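Below: a set of structures, written as structure tokens.
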Structure P
Amino acid sequence: MIKHIKNTITAMAFAAAGIAGAADIKELNFGIIATEKAGAMKQMWEPFIEDMTKAVGIKVNGFYATDYAGIIEAQRFNKVQIAWYGNKAAIDAVDRANGEVFAQFVDLDGTPGYYSYLITHKDSSIKTLDQVLKNGKEYSFGIGDPSSTSGTLVPSYYVFTLNNLEPKTHFKVMRSSNHEGNFLAVLNKQVDVATSNSEMTEKMREKSPEKLEQIRILWTSPLIPRDPFVWRKDLPSDVKKKVQDFVTGYGKNEREKEILKNMYRLAGFKVSTDAQLIPIRQLELFKDRKKFEADENMSAAEKKVKLDEIDGKLAALAKLK
């Protein structure tokens with residue numbers, strides 16, 4: 001009986017600590033992934049972040065890292081509490097940084113997703129994807145951030161893995177940059193081919209159509225789910241509610257609509273969960289499966305173990321849909 005009372009008191013103490021913790025939060029850091037230069041990202045996102053501060057009643061600071069990994073690690077160590085990610089980076093945040101998806105972008109034109117591209121300069125002799133696949137040693141290639149969904153994961157799988165090619169060895173030179181960096185590298189003829197996406201294309205169509213006219217799209221991916229917002233699971237529930245209410249209710253007046261339009265042509269945000277990451281998790285596993293299938297250095301027994309493990313994970317994910 002005494003032990004039960006002690007346990008009850010301890011539980012009540014922890015609950016009280018949690019309530020006090022919510023009241024004690026003075027600031028939140030909002031991580032913004034580096035798809036462009038930090039100055040450009042700050043200009044796009046600060047009005048939204050300032051509005052969040054007013055609505056939530058807690059100071060919200062923009063956290064702009066130079067790569068996706070910087071945001072993920074910051075969230076892992078609770079230096080960032082909320083973040084915008086692509087789907088691939090969100091998987092890392094959920095798996096390694098105590099993250100949880102709570103909202104998803106809604107496109108201005110109602111499209112439920114976006115597309116990854118392979119692009120080249122319109123003056124290039126490269127006219128087709130087939131040329132890229134057959135003559136890689138003649139070309140330099142710009143790939144995205146390692147944690148980028150449209151800049152790395154999707155094109156790596158659909159363009160290279162399915163054709164039994166490894167980008168690092170297929171091209172004369174390979175370099176990594178963000179979406180803006182790769183677009184400009186192609187525009188300035190610093191690389192022959194690069195990954196890009198429809199978000200960057202639409203931005204250029206609106207702001208610099210003359211630049212877009214210099215670009216040729218060689219390949220378009222299947223539809224990719226729109227980007228998620230991820231918070232740390234251990235945020236107090238009342239703070240989560242305020243944040244989610246603000247995010248999903250944003251875009252109600254002309255000023256807010258204009259802010260969203262400048263943030264990659266958004267109409268707003270809708271409630272989401274970790275379930276939106278399932279197709280991307282499957283894509284990662286399919287990519288790994290192809291890699292092991294093609295590995296001639298593995299014994300048949302080792303290969304079977306790896307493939308069975310991947311198939312088990314794919315089966316588990318299928319049940320979650």
Structure Q
Amino acid sequence: MTTAAAVAPSPVLEVRGLSVSIGRHDLLHDLTFTVGRGERVGLIGESGSGKSLTSLAVLGLLPEGARATGSVRLAGVTHDVVGASERAMASVRGNDVSMVFQEPMTALNPTMRVGAQVAETILVHAGRGKRPGADRAAVRQRVVALLDQVGLPAPAELARAYPHQLSGGQRQRVVVAIALANDPELLVCDEPTTALDVTVQAKVLDLIVRGVEARRSAMLFITHDLPVVATVCERVLVMYGGRIVEAGPVAEVFTRPRHRYTEGLLGASDLEGARPGKPLTTIPGTVPPAGAFPEGCVFRTRCRHATAECAAPPPWSSADPGHGHACVHPAGGER
């Protein structure tokens with residue numbers, strides 16, 4: 001089994017040997033990683049690498065017909081998410097683990113006032129586990145306080161607005177308020193700022209980071225935007241072909257990448273300081289469709305350094321403590 005990262009202290013999320021298939025297609029392969037309490041971990045890779053499917057597996061929201069093996073354990077849950085009943089997972093989602101989605105207009109109910117949507121998240125879990133019973137007046141105060149915390153103007157009045165009456169940035173702030181309403185132990189963010197302009201993006205990212213820091217929540221941040229990962233995350237997992245191919249501290253991986261795929265991502269990125277004085281490069285080809293990745297190293301058909309050795313599954317190697325990769329011909333650290 002490939003070990004993607006060292007076990008973090010007090011893990012909130014533990015993924016062990018997770019594989020997911022739909023029909024004849026194997027989509028995730030033997031994923032193993034942890035996210036510790038208070039830790040912010042980025043999950044990066046091109047579209048089609050398996051990032052969003054990983055988040056759905058963590059939340060127990062895999063599509064119908066999907067088959068999962070392995071283990072996904074969340075703090076506060078006495079059983080694995082894999083194989084858990086929908087009733088059991090309904091008590092976990094929005095409570096122990098919450099998610100900030102990419103597009104706020106589809107994440108919010110257009111027929112409900114935004115305050116009611118924040119309140120619903122609190123009321124659904126009231127009286128369960130660590131949540132006290134619901135007092136409607138207290139819930140209303142909590143809703144206004146949450147909308148104020150995410151920087152929305154006149155929160156008491158805005159709570160009565162409908163999603164279409166808000167800007168994109170305001171809607172995403174509401175989604176963040178909903179996600180943080182029950183002080184989750186794990187926050188999963190799936191491209192949460194893609195639909196926003198750069199200025200609003202920076203403000204929303206700051207809100208998310210401050211929100212998880214205040215609660216000492218763990219965060220799994222899914223994106224293809226490397227500069228964002230460099231800003232908000234401490235550790236990064238690089239994903240390709242449904243596999244984690246490199247993992248380690250952000251500063252280490254981004255300055256001394258070992259896997260040739262990571263090297264390609266950094267070469268194609270406008271990450272400040274990643275390639276001083278050098279033009280951006282491209283990764284040859286495109287991400288194969290599901291079920292079409294090659295045997296052995298899944299990146300070998302697009303890699304300029306591939307040899308016959310790459311036809312066999314690459315072993316997991318550690319370049320430095322906490323920094324590992326699965327590449328037969330790793331980059332030497334030169335940029």
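Quick note: the coordinates plus some simple rules give every number you see, no bench work behind them. Here the structure is a predicted model, which means the values were calculated and not measured.
Here volume of the Cα convex hull per residue in Å³ was calculated and came to 135; which of the structures P, Q was it taken from? Computing volume of the Cα convex hull per residue in Å³ on every structure in P, Q gives 135 only for Q. Determine which structure produced the value -15000 for helix-only ellipticity at 222 nm (-39500 (n - 2.57) for each DSSP H run of 4 or more, over all residues; to 500), calculated from the coordinates; the candidates are P, Q. The structure behind it is P.
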